[in-house]
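Pasting the structures in now, so scroll down.
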Structure 1
Amino acid sequence: MGVRKPAPDDREVERSMVEAARRDPARFADLYEIHFELVYAYIARRVRHRDVAEDLTAEVFHKALANIGSFEWRGAPFASWLIRIAANAVADQSKRAAREVSAMDSQEPSTIPNLEAIEHRARLFRLVNDLPDDQRRVIVERFVEQRSIREVAAQLGRSEGAVKQLQFRALQHLREQMEGAHA
């Protein structure tokens, strides 16, 4: 990922990236790289299944690319536009799911995004991706795939004790990194 993430107040860089994407859709990849984790974190927090979150994230970027020409600068960052598309996609998905399973008693997710919580979750996703391979795999298997220690140990060909140690080290590292961001 050779793309530099613009600082929150560096709107001109972001604006030039959007303008480049409007002229050449291939340049949209830069915006995708910068905003993927934020959008995925927002959606993953609101839907129960990883595959649904992945599908909705893809849908958001597809809609954004298709409508980049209608994006207008109104003082808000480009990410706000993406989050609004994501909120609508989650709401639409929730309505579809409610129609498919009429007995389902689900609440419609809030359409008012909490950008601070979304950014916090996106940071956590980045930190997990930066973990050593074995630690990352344990965290993903345990907390994303919701597998037991025994299942993860079998998957990785490790003892349950080794998996517990990998999980402990990964969580300790993530905690230190997250706390370091608030210091």
Structure 2
Amino acid sequence: MTTPTITQDRLKQRFKLWDTNGDGVIDRSDFEAEAHQIVRAFGEDENTPRAAQVVIAFRQMWDYLAGKAGISSMSLEQFKQLSLDQIISQGDAGFARVLRPTIQAIATLCDIDGDGLIDPREFGNWLKAIGADPSRAAELFERVDANGDGYLSVEELVKAVQDYHEGNLDVSLLGGA
């Protein structure tokens, strides 16, 4: 069940993380800075196709949200309203449309063995890259591994991000954990 207060708090937390220069608004450069930070945290050369895909995915996410509002920067209130309207209120479809490409790009970066799935060791790397406590990786992995097969698919990761923002899971996969 979605808890509006939790959702609002988590959107506020996400905004603060994306406001990389601390000026109280977010814009495309903040999304790009987040993408570059993630690439560096994974130890990926920023000139690789996998790194480029992360940056492109973050740009596309920004472009989609900003385009819906016809703006070039957004305040916290604008961000929360856009996120509610374009992602959260649309459920699975909203998360898939707006966040799936970014999660896919990060998963590809994280997927060391190239099998298209995230194993527990790779998930620990993911948590470390977003600044979460990797010592909890095994516990958190089990909570995200919805089908219990020992691997995380992009669909499971998208669902976990959705559940986090809806207040149904306390595992942030996009930072701020």
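Just so you know, all these numbers are worked out from the coordinates, no wet-lab data involved. What you see is a predicted model, and the numbers here were worked out from it, not measured in a lab.
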The value 17 for relative contact order in percent (Cα under 8 Å, 6 or more apart) was derived from one model only; which of 1, 2 is it?
1
One of 1, 2 was used to compute volume of the Cα convex hull per residue in Å³, and the answer was 107. Which one was it?
2
Value -22000, calculated as helix-only ellipticity at 222 nm (-39500 (n - 2.57) for each DSSP H run of 4 or more, over all residues; to 500) from one of 1, 2, is from structure 1
